[in-house]
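Chemist: Pasting the structures here.
Every number here is computed from the coordinates shown, using simple stated rules; none is lab data. This structure is a prediction, so every number in the text was calculated from the model and none was measured. Cβ atoms are built from the backbone, for glycine too; each structure is taken alone.
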Structure I
Amino acid sequence: MRTAFVDTLLRVRRLRQLERRAFPFLETLVDYDVVLVIGAAQRSGAPMTLKLLLAEGISSASTIQRRLRRLERLGAVIRVRSILDRRVWTLGLSPGVFTAYSRIGRRMRELAR
């Protein structure tokens, strides 16, 4: 007998399958959190900096920096110098990753119905 709980688990499983196919480079929960926080800031138009990312409390500073460097090397995250303050780097998702997350967001809403 399928219950609402089982249906929810099946939806979450389908979503995770979508994420794994679309983002095979996301290996850890820290990777997921870093990408989600940067993407949310990018979506809202707010600049995301390393300092703000660290303030999220996702993990230790060294872990965040290591995972961020890896995501940059893979082309998932990009760093751009701030126009307002050339000492500051803003973080963003690459256009491909940002678009893919938008598609998954739509799919997630479909699965929630």
Structure II
Amino acid sequence: MKDLIEKLKTEVGITAEQAEKALHSVKDYVAEKFPMIKGAVENIFSGGEAADDAPAEESKSWMDKISDVIPGDIGEKLESLTKKAADEGSEALDKASDYAKEMYEKGKKKLDDIA
């Protein structure tokens, strides 16, 4: 999961702690909504990092490995759902970040006006 945490840090602009919390939330959500595959979800999210000399196939994102672990339509649908949830989570984080920056600037302006 380290590679995904790093990706979230750089692309979304959040801390490692925030990225880890977001991933755990996604994992818990998927495991709760699809209890029949909870074990597979746990394996995907707790999987180790690929070795540096591993083939390119091994360096795929954990989200791309879901359908490898869970064969058939269920695996494909779960992989799609997970990617969609990650994208929507990223969008929500972007919006929250933009809103927080906007509120900060408005607050700063008000303080500057007072002073």
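Chemist: Out of I, II, choose the structure whose coordinates give helix-only ellipticity at 222 nm (-39500 (n - 2.57) for each DSSP H run of 4 or more, over all residues; to 500) equal to -20500 when calculated.
Modeler: On the way: I: -20500; II: -25000.
Derived from the structure labelled I.
Chemist: Tell me which of I, II gives 22 when you compute relative contact order in percent (Cα under 8 Å, 6 or more apart).
Modeler: Numbers: I: 28; II: 22.
Only structure II yields this read-out.
Chemist: Computing Rg and Dmax of the Cα atoms in Å, for residues 40-79 alone gives 10.6, 31 for which of I, II?
Modeler: II
Chemist: Here is a follow-up. Quick check: 24, 14, 10 is what I get for semi-axes √(5λ) of the Cα gyration tensor in Å, for residues 8-63 alone, calculated from one of I, II. Which structure matches?
Modeler: I
Chemist: When mean count of other Cβ atoms within 10 Å over residues 16-23 is calculated, the result is 15.8; to which of the structures I, II does this value belong?
Modeler: Values: I: 13.2; II: 15.8.
Traced to structure II.
Chemist: If FRET efficiency 1/(1 + (r/R0)^6) of positions 32 and 104 (r between Cβ atoms, R0 = 35 Å, to 0.05) is computed to be 1.00, which of I, II is the source?
Modeler: For FRET efficiency 1/(1 + (r/R0)^6) of positions 32 and 104 (r between Cβ atoms, R0 = 35 Å, to 0.05), the value 1.00 is produced by structure I.
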